[in-house]
1. If we compute distance in nm of label points 7 Å out along Cα→Cβ at positions 187 and 211 for structures 1, 2, which one ends up with the highest value?
2. Supply the structure label, taken from 1, 2, corresponding to mean projected area of the Cα convex hull in nm² with the calculated value 17.5.
3. Just checking, which of 1, 2 has the largest value of mean count of other Cβ atoms within 10 Å over residues 59-66?
4. A value of -7500 was computed for helix-only ellipticity at 222 nm (-39500 (n - 2.57) for each DSSP H run of 4 or more, over all residues; to 500); which of 1, 2 is the source structure?
Structure 1
Amino acid sequence: MPELPEVETVRRTLNQLVAGKTIESVTVTLPRILQRPKEPSEFADMLAGRTLQSVERRGKFLRILFDGLVLVSHLRMEGRYGVYEKDEPVELHTHVIFHFRDGTELRYKDVRQFGTMHLFKSGEELLLPPLNKLGIEPLEESFTLKTFMKVLSNRTTKIKPLLLNQEYIVGLGNIYVDEALFTAGIHPERTADTLKRSDWKRLYEAVRTTLTRAVEAGGSSIKSYVNGQGEMGMFQHELLIYGRKNEPCSKCGQFIEKTVVGGRGTHICTKCQPLRKIRTLKLQS
């Protein structure tokens, strides 16, 4: 599933390719992708004649801004956007086509068919599902160490599932949580309430640094991700621990292990990320 760096890369690419274009018509061949409104003809009628002003992002969601409307799009597992000339052959699994007046098309392709689209009046999208319960943005100026700790530090949940929970912090998926925890030297099974301030500081910096580097590299093409121009991301070549099971750790040389934490495959160097036992005092009766 595309995570924050991949979605941010798609956002930037689409802004370069389609901002300022006006929609002539919309073709929908897989209606279940549409969540609001659900009727393809209504969806198409609402967008006809609208000018695409810009493409923004909230967590892992794209916010495609038109004059008076906002399209909230989630790529899920393998959704992707591409810009084509209208006479180019339409690829298999292309489910939504936005036809522009200049003869180009924005096409949405989704092999797994898990992607979603919600269309709102401008401003409504932040007050209603799926965006209304999203947490803090890790690449915005408002994301400070103080804010990070306030949201997570008192919870008794394991730190990896917490970082994956989009209601607390958005955009982080399995790849970048593994990378950030390794960089910070924190075991993914430690509970948030056992982390010291120094741990939180390292983790905060690791999250920011990992995501920033990934965005600069255009994201990670682990499976089928490409940006709006069909180009692969390059950050997979810089991954320190994710996908490196049984390879030597770049820090200590010990072999990287893979286990399951919170139902997700998890890569760990047990030497660099020790699971410290927390001593508890028993009250004498």
Structure 2
Amino acid sequence: MTKSHRRHPLRFSGEDKQTAKTVPDTAQTRSPTYKLAFADTDFLLREDMRPLRFQLELLKPELAMDEAGVNSTVVLFGGARIPSPEKRETARTKTLADLTKYYAEAQKFAEIITKRSMADGGSENVIATGGGPGVMEAGNRGAADAGGRSIGLNIVLPHEQAPNPYVTPELCFNFHYFAIRKMHFLMRANAICVFPGGFGTLDEMFEALTLIQTGRMSKVPFLLFGKEFWEGIINWDVLADAGTIADEDLKLFQYVETAEEAIHALDNWEHPDERRQNIPGRE
């Protein structure tokens, strides 16, 4: 007997999908109700099917990363509008032009992390970004410079652009739901690195910080690149002085400026796999 990779002897759904295309053209076979449910895009896009689409967006990248042997990631968040240093003159503002230095640091950091990952088999600490331009491109580019793999978790936007060319094709994903995309950023995260950015970066940063603050996620290394930038837009001390966060919450992240500082911070993080059991200031 010929061995099959399948776990059961029943007919394969893909076979039925192909067979259904060859049926006679009649009023009955043209009816939308006759289509196989799993092959009926219009049916899957119904509002009633939203829970199923949530599940599909959770499962597809999860299965693909499992099959690719990705066990853990180092996540890079950052602005899509920050150009590479060689394109500094295209920046819309002087501040964006000055922030190109963080593109370079993201690229260098991702290259170092990827080289370490490859030396250890390539399954741990795989670089993960949002798959777009700017800092995201820098992260994927650094991984490619090292000859390794990286993940791109793209999202469909009205001004849709192609994923940056440095994402590993078989680890390049596209999402409809921001919530599921953010889950995939954090489900395998061994570290989170946040570079200067806008609304999207702030959203991702505060989502992750909230999960760590409330004990829903371990205290993974959490690095903010660019102390001057971050302290210029967020007055953390005002939050602590007001009591809306605790003084201890300010220890959940650390400022760094360069790739080398970030590597040192990762290697000397004080809270490996520790998860809060109590929330300071809420006792």
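1. By distance in nm of label points 7 Å out along Cα→Cβ at positions 187 and 211, the leading structure of 1, 2 is 1.
2. Computed on structure 1.
3. Greatest value across 1, 2: structure 1.
4. For helix-only ellipticity at 222 nm (-39500 (n - 2.57) for each DSSP H run of 4 or more, over all residues; to 500), the value -7500 is produced by structure 1.
Since every read-out is calculated from the coordinates, none of them should be taken as a lab result. From a predicted model like this one, the values you see are computed outputs, not experimental measurements. Cβ atoms are built from the backbone, for glycine too; each structure is taken alone.
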